[in-house]
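The next part holds the structures, each set out as structure tokens.
Values in this text are rule-based calculations from the coordinates and carry no lab data. From a predicted model like this one, the values you see are computed outputs, not experimental measurements. Cβ atoms are built from the backbone, for glycine too; each structure is taken alone.
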Structure 1
Amino acid sequence: MARLIAFGCSLTYGDNLKDIWPHNEEPSKLAWPSVVSKLLNLECINKGMSGYSNKEILNDLLTFEYQKGDTVICLWTFHQRHAILTEELSTPAISIKPWEMKNNKASKSYFKNLYTDYDSNWTTNLYMRVAKSYFDEHNIINYHANVKPWIFQQEKWNNINFIPVEDIDTIRNKEGSDLAKDKRHPGYRVHKEFGTNIANYIKEQTHEITLQ
């Protein structure tokens, strides 16, 4: 069975959805990657990780063992997140996140002395360009989305085409949208709408290719 591989942060993992609440020990089967995979009849492999930065997402997708016929979707996260990777993949990266500034010396020092919004945004463009080049070089079908497109400025040299659907954060903030058990992350209906929109777009693209 062909596979769908999804990379991203907690918004891909499905943090605090009811099937994994409260321990979040494995990716939720209610999260958008499962929605997409069911609609496209693909095996779902959810590689989202809570709190991930775009550098960590890139690291994971570059070291994943792909198979012929895989389809990849990357939901790139907030560009302000950062991490210092370690040589051993089994060793967690040093997490550098804006919300950790009060209790994390590395985060406090980074955002106080090194961070600029332009550099962070530019670096995320580079991560995306590397990912796209890697997938295309290895003939891996790949699609890309962004959790908050309006806080990200795409550089001209970044050749990624984002999936033209409403982003998951906008759907989460709609009146009447549901939230997960923590009352912060998106609920199932948000994941279902986002996943359905992605699946419909991929179906359209596949149909257009078939007709060519």
Structure 2
Amino acid sequence: MAKSRTQKIFWTAFWEDNPIFRQVLGICSTLAVTNLIVNTVVMDLGLIFVLVMSNVTVSLLRNLTPRRIRMMVQVLIIAAYVIIVDLVLKAYLPDISKALGAYVGLIITNCIIMGRAEAFASANKVYPSLIDGLASGLGYSVLLLAIAVPREILGFGTILRGTPWAVQLLPESTTKWVIMVMAPGAFFMLALAIWIARGWAGGAGEKDKGTG
């Protein structure tokens, strides 16, 4: 059965044009915040909010924004929503805000958000732009969580560390992989996640062609 336009937009943004394993965008936050699951979840939610709202706003203003200054307008829109996320984190989650540090502010220059605003939202209506932003954010989030879970387990021996629901998965006596909570561990897990995702996507693509 043929996919509807909404399903096609969602699947394309979520998987076929996945920001991380397809386009290799947003790598700064991927490497910086994925040592703990809780930090990753907060960053994911913040980025999804900014992506969706900036896409919707850019789409609403697409016919009113002069082409010569559209990039500046998009940056201002994104910055406004990032400031909202930053203020909310500082007010309600100060410890996580401190842990994330400058990486919340760097959402403003995240290529994923700028890319979707320029490539999709500036040329499409509000609802498709909302779906595109949501799907891109979810695609980014799934890959970040796939990196964060093994990093925290191997690096700290826990899951949901720093929350009331923290669980010690590995015995305290187990030697922890300290490298997993450092930048080299992030690079390793990122490369592994991209390899697995691209391998699976390639295999699925060949299967679809064979059965088509």
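Rank structures 1, 2 by distance in nm of label points 7 Å out along Cα→Cβ at positions 14 and 174 and report only the one at the top, that is, the highest.
Largest calculated value belongs to 2.
Given structures 1, 2, which gives the highest value for Rg/Rh (Cα atoms, Kirkwood Rh), for residues 110-157 alone?
Working: 1: 1.06; 2: 1.21.
Ranking 1, 2 on Rg/Rh (Cα atoms, Kirkwood Rh), for residues 110-157 alone, first place is 2.
From 1, 2, which structure was Kirkwood radius over Cα pairs in Å = 17.8 calculated on?
Corresponding structure: 1.
Additional query: From which structure (1, 2) was relative contact order in percent (Cα under 8 Å, 6 or more apart) calculated, if the value obtained is 24? Walk me through the numbers on the way to the answer.
On the way: 1: 24; 2: 32.
Attributed to the structure labelled 1.
Can I ask one more? Can you spot which of 1, 2 the value -21500 was calculated from, given it is helix-only ellipticity at 222 nm (-39500 (n - 2.57) for each DSSP H run of 4 or more, over all residues; to 500)?
On the way: 1: -12000; 2: -21500.
Traced to structure 2.
Kindly point out which one of 1, 2 the value 13.9, 41 was derived from, the read-out being Rg and Dmax of the Cα atoms in Å, for residues 62-125 alone.
Working through the options, I get structure 2.
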